[in-house]
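Participant: Next up: the structures, one after another.
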Structure 1
């Protein structure tokens, strides 16, 4: 299996933080992902998770996103995702996350190798 290493970049603008994730978000990188995004939990700016280059997410990655979403909502702060690959969006839909997590745009299916 040709695995793409997980990577993330955080960019700040005047009104939000955008977290660009790529590769595979799974158990192996979950601690790194969580520690990188935790400082943004209390930010007053909107946080946007851009998944255009995310090729895989497992239940651990989904759990971190759900934790982050709940924590932000409890504080009345916004979190959304954008450019979600079709296979990952389907997983979000099947698990019911999309009812609570604003999803803006989807990436072409060719970007996602699997869920």
Structure 2
């Protein structure tokens, strides 16, 4: 369930970041997203460990090196599936990028179906 909630809330800081900093950049989403996540999940009656984990994932979802669990990895892979079309990757390097970035079998499979 953490994964689903993190996926649903991962971009929640975009509008606040845009209003506050004039930018939707990941670094600003990482600042503004976690407090919103904490408020929403607390109001939903979630346990502190659940809240902390979802806030951590949302607060780092553009820092791929911080992916420290399957829940986090699934989120960044789902996000990349949507955003890969905007990445500037040389066509002949795309397969290599997919194989290196996507750690889950299903993520790799879907990325290859969509982009190769």
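Participant: Of the structures 1, 2, report the one carrying the highest value of distance in nm of label points 7 Å out along Cα→Cβ at positions 13 and 29.
Facilitator: When distance in nm of label points 7 Å out along Cα→Cβ at positions 13 and 29 is calculated for 1, 2, structure 1 comes out on top.
Participant: Who wins on mean count of other Cβ atoms within 10 Å over residues 45-52 among 1, 2, i.e. which is largest? Could the numbers behind the result be given before it?
Facilitator: Values: 1: 20.0; 2: 13.2.
Structure 1 gives the largest value of mean count of other Cβ atoms within 10 Å over residues 45-52 among 1, 2.
Participant: Quick check on the output: -20500 is helix-only ellipticity at 222 nm (-39500 (n - 2.57) for each DSSP H run of 4 or more, over all residues; to 500), derived from one of 1, 2. Which one produced it?
Facilitator: Working: 1: -9000; 2: -20500.
The structure behind it is 2.
Participant: Matching task: 1.3 is the computed value of distance in nm of label points 7 Å out along Cα→Cβ at positions 37 and 77. Pick the structure from 1, 2. Show your work: numbers first, answer last.
Facilitator: Details: 1: 1.3; 2: 1.9.
Of the structures listed, the value fits 1.
Participant: Now for a different question. Consider the structures 1, 2: one of them gives 2.6 for distance in nm of label points 7 Å out along Cα→Cβ at positions 21 and 93 as calculated from the coordinates. Say which. Walk me through the numbers on the way to the answer.
Facilitator: Working: 1: 2.0; 2: 2.6.
Value 2.6 for distance in nm of label points 7 Å out along Cα→Cβ at positions 21 and 93 corresponds to 2 out of 1, 2.
Participant: If Kirkwood radius over Cα pairs in Å computes to 14.1, which of 1, 2 did it come from?
Facilitator: The read-out comes from structure 1.
Each reported figure results from applying straightforward, stated rules to the coordinates on display, with no laboratory input. All values reported here derive from a predicted model rather than from experimental measurement. Cβ atoms are built from the backbone, for glycine too; each structure is taken alone.
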